[in-house]
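There are structures below to look over.
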Structure 1
Amino acid sequence: MNKSLLAGMMMLIVGLLLFFVLIPYGIDSPKKIRYAALSPLYYPKIVAVALSIIGAAIMVKSWRKTEPETLEPQHPNGKVRVLSFLLILAIYATTLDFLGFVASGTVILTASLLLAGERRVTVIAPVCLGLPIMLHLFFYKIANVPIPAGILAPLLAGL
């Protein structure tokens, strides 16, 4: 069994587990929703289906592959970067309620882009400031999904 087949199987299993177990039991959704796209289940299900399709495609491609796999060189700090990103996600999860979605999202997104190697301020600033604010406005104002405002609650109330 090659690594691609194993990775595809894992992606497929995670996608199916998300779709059939974790999403139905972990996300509360109102019974009647006017637009399906505003349901709290809608986007997680899209991610689960996409993950399953990609996993299945990787599996099919690995079965059709006849030449032996060649290992590509790893980034010298690859393991440190992965562990650092997991730490960033843990910090995000713990600070979300206190700092709120916009503040913690801005800080964590900035840290993630820097960790990925992005150094251009002209890219980091608009993405890290604009994306959390736009997502907050969409989910809180349009989709009526409660999002933690945290320490920026007085400022966000005026938007």
Structure 2
Amino acid sequence: MSYTIKVNGTSHTVDVDADTPLLWVLRDNLGLTGTKFGCGVAACGACTVTLNGKQQRSCVMPIGNADGAEIETIESLGSSSTGKALQEAWIAEQVPQCGYCQSGMLMAAADLLKNNNTNPTDEDIAKAMTNICRCGTYNNIRRAIKRAAKV
């Protein structure tokens, strides 16, 4: 069956089964490999994208439920001022270690800051950032989010 999604501002029509996870459509059909597979059960957050303006774990979102959706992936993050500020803060605070979770972390952080939250508390960050980092850089992530929020 055919499904149409708008990814990073560009419309794409894909012919896949309705239950194909959005993650695999992004990676395999559209060649957008920045979004990562981590656990496959929406627990780790490596696959986080923005779907119609809200965080979504793409590993459990069937394409059939995303038909007509607007999706943003890590590939477009730097095109917004918030995304650019997050990328710069991530580097300044030395967040990445292995880096595998970073695309999902950055997308979750961007979702937190998108509503001009210029002073997120530790509680705000903890509530929004449910992604898992195997390297344990949570303190760096928190500092980076607070740095980016002030830009």
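Values in this text are rule-based calculations from the coordinates and carry no lab data. Keep in mind that this is a model prediction, so the values were computed, not measured. Cβ atoms are built from the backbone, for glycine too; each structure is taken alone.
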Identify which of structures 1, 2 gives the largest calculated value of Cα Rg over 2.2 N^0.38 Å. 1
Computed -9000 for helix-only ellipticity at 222 nm (-39500 (n - 2.57) for each DSSP H run of 4 or more, over all residues; to 500) - originating structure among 1, 2: 2
Can you spot which of 1, 2 the value 16.4 was calculated from, given it is mean count of other Cβ atoms within 10 Å over residues 76-83? 2
